[in-house]
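Some structures to go through are shown next.
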Structure I
Amino acid sequence: MTLLIILISLVGLYDQDGPAFKSASGVVVDPPDRPCPSAWCDSLYTVTTLYDSASATTYQLTEIKAANIQLKMAIANQVEGETGTEFVKRMGCCIAFNGSMGIKNLPNGVRQPVGIQIVDGKIIQDLRTKRYTLGIKENNQLVCYPPEYTAADILKDGTDIALTAFTPLIQNHRPVSMEILKTVPNQLLKHPRQAIAQYDNGNILVLSCGGRGFGGEGMTTLDLIRIFSELDVRFAFNLDGGGSTTTILNGKRITPLIDNKGTVERPRPNWLYVACEQ
């Protein structure tokens, strides 16, 4: 019965406008109908590649000028999820990076995001979860909500975009407790990581790091907290990582492939992005 309910819900999740895609592997996808002006897109962000000797890992810091954009989220428009390449070509966006984990133990080829999913003020999904939910308010303010919050609670707080992922890392310039970090055991292990943060001036920071032999050993969330603390961010949140870690800027992927010995791009159930048309 549980499986039937999930599969029925998938029909609504993937009934969205936009071109239909077949498989995530080996499909040639048409270029976007509305490609971004390259110079305009590049003006929205700066990206820096660094090496962290403490974790023996290379990472990218992408700073997005929040005053000039609206950070958005979209659900993949195919049941098996979309790769970053497919998503960017479908949406014609300037910036894209992965967000939520997928629900475990679904049928092969099916990907559905965990927990709460709210897009432009509409509740797409409201499943019970043990994880925290990232919220994006209209002015790009990043916030997070503990597991006991429902999608309705989040909407009442004035948040129109929300997606469940792992846990906060920093709140009000202070690292979260070990108790919170330990709610996800692999957060204390070295893996490729994707995390989002925000400065006091509103600018958004995306930290993407390698791991598993591709770009280094990987980072723990304690490594992420150390780096974010040195940068004095107001807020930081741990997104899905591992082989999901993907950041695409102006049509170019800046993160290494991880899956299948670094040869396969992993489809994801949702994506955070900055559209070309603001």
Structure II
Amino acid sequence: MRFRQIEVFHAVYISGSITGASRALHVSQPSVSKILQHTEAQLGFALFRRLKGRLVPTEEAHLIAAPFTEYSRDAGAVKAFAFLRKPDQALADRYLDATAQYLEMYRGLLGPYPYSKFALVENFWETGYGMPSFTLLGEQIIRFPFILHSSYPHELLHNWWGNGVFVDFAGGNWCEGLTAYLADHLIAEQRGQGADHRRAILQKVTNYVTTENDKTVSIIDPVSLKIVGSVPTDQEQSHMLAVTRDGKRGYTANVGPGTVSVLDLEAKKLVKIIPIAKMTQRISLSVDDKLAFLEAE
């Protein structure tokens, strides 16, 4: 499967519809349907079935197969697993310990965990996918030291909501907001760093909007909702912006020109324009900001 096929599968999985997936990916509904049909034909089985107006994943859609080394441990009434592509007892132990720790904490806050197991599954792509009772994380991602006590608890929390209770994105993504509150913020609060964490989040709040007709990215104040600045892209159809974790660099996918504009967001200036292809559609960054992923034609 190509990355685009996985992206479409995940969008349909999260939204429960072709319409929702096309809206999330900024592509046409026929394009989503075509990619999904092609993926199912390649695999030889259906990934979704229709139930009460929603596309619901089939049992086969949750099948992940590879030559894994399996590690496991009891975490109360739940079985904790780690499936790694190469043997690594120390890494497995860290994740099994974290799984038991956070399951116990969240059981006290939220009630019984809804599944009999939770598994960390290592992927050869740098993904961060949450599935019912397991998470599929990239081989580099799981080795970042900060993941265990930041992003990893998110994956556990999504088994209380997100994987079973779906989100109506038209009303706001409460699912991710609540998950971030009970993971990043709660952990900082337990360490006596809650106020610092909240202050750092507020300091980073800046809204950027691509203004395609002006060949710029507009900076919008989140309180007044007024445009307070702009960063030139010098390209038409700057359709999507990806921002590094530190907020210093931005990258726009410029659809018609088939280029990427590299932006210095602090200095509010264009760094350079990189030719990519005839057309570029979307752009995203890896967790460590070292790689950019685009859809290009």
Structure III
Amino acid sequence: MLPNCRLCRPLFHHFFFPVMRVYFEKPRTKTGWKGFLSDPSLDGKYDIATGLQLTRKLLISLASMGIATAAEFLDPFSASYFGDLISWGCIGARTVESQLHRQLASNLPMPVGFKNSTSGNIEVAINSILSASIPHTFLGINDQGILSKISSKGNPHGHLVLRGGNGRSNCSPKNIEYAISCMHKAALDEKIIVDCSHDNSGRLHENQIKIFETTLKFATKNPAVRGFLLESHIFSGKQKHELPPTALKYGTSITDPCLDWKSTETLLLKSCDYLKKKQCIHKAIQMQTYEAIS
């Protein structure tokens, strides 16, 4: 996937800036694998020291290839080890109401998206954006790895991520317009990212394509939609993580079901073609208007 990601970027960089999801921490509704950082060997031994080392090694390798990365910040302490290598951060649906995570986001050096709650509530995410935008003082780890008082400056680049909730999507034009109005009332910049997976897709990975294409058409008319989240891997679907590591299929998700890379690349290239045509039509209309005025 990594070579493909790098090779494909020049083909669509005029319309999209791809950021690779590298989620090394996994929040769980009940139980399950907590991610590469916590259990890198998938054997329940929770070798976190090795997980920290391998995660940072992976992020450094991606950075050296010129690939921007995205991650959800789950454990407030882990951000100290990776914050310098992440281009886009996320506060997830299960932690968006947490004061600890709002404080953490206020001190992160990158734009941070706040997902609506698992119930679909967007107000809590808007409250989090507001909270993270101002300075906070809290306990955290300093640059020397010592527990100390941290004073943040506030993060002015918070934005809303719509991911659906309680089995219902919230990425229709009506839903997005409502979210925009709520952000306007809160005196926030109207910046929204649409998560094409999770409840918006009904947990069916193939539905991400339709969500992306439909919302993209709306985004060409409304600049408040700034981007999209896709869950993508080398191969499609998912597999059970309870299998012995040797029995797992390489390149297939062990958490959420994903699009395969070929489908992802096709979707992006098709979308670039659509945007290019829209751009040409817009320029033609501008030229006709100019000629008419002249």
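Bear in mind that the values in this text are calculations on the coordinates, not laboratory data. All of these numbers come straight from a predicted model, not from anything done at the bench. Cβ atoms are built from the backbone, for glycine too; each structure is taken alone.
Relative contact order in percent (Cα under 8 Å, 6 or more apart) was computed and gave 8; which structure, I, II, III, did it come from?
On the way: I: 26; II: 8; III: 12.
Attributed to the structure labelled II.
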### Query
Can you say which of I, II, III returns -12000 when helix-only ellipticity at 222 nm (-39500 (n - 2.57) for each DSSP H run of 4 or more, over all residues; to 500) is computed?
III
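One of I, II, III was used to compute mean count of other Cβ atoms within 10 Å over residues 238-245, and the answer was 23.6. Which one was it? Spell out each step's value before the answer.
Values: I: 23.6; II: 18.0; III: 11.9.
Label of the originating structure: I.
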### Query
Which structure, out of I, II, III, was distance in nm of label points 7 Å out along Cα→Cβ at positions 110 and 142 calculated from, if the result is 2.1?
II
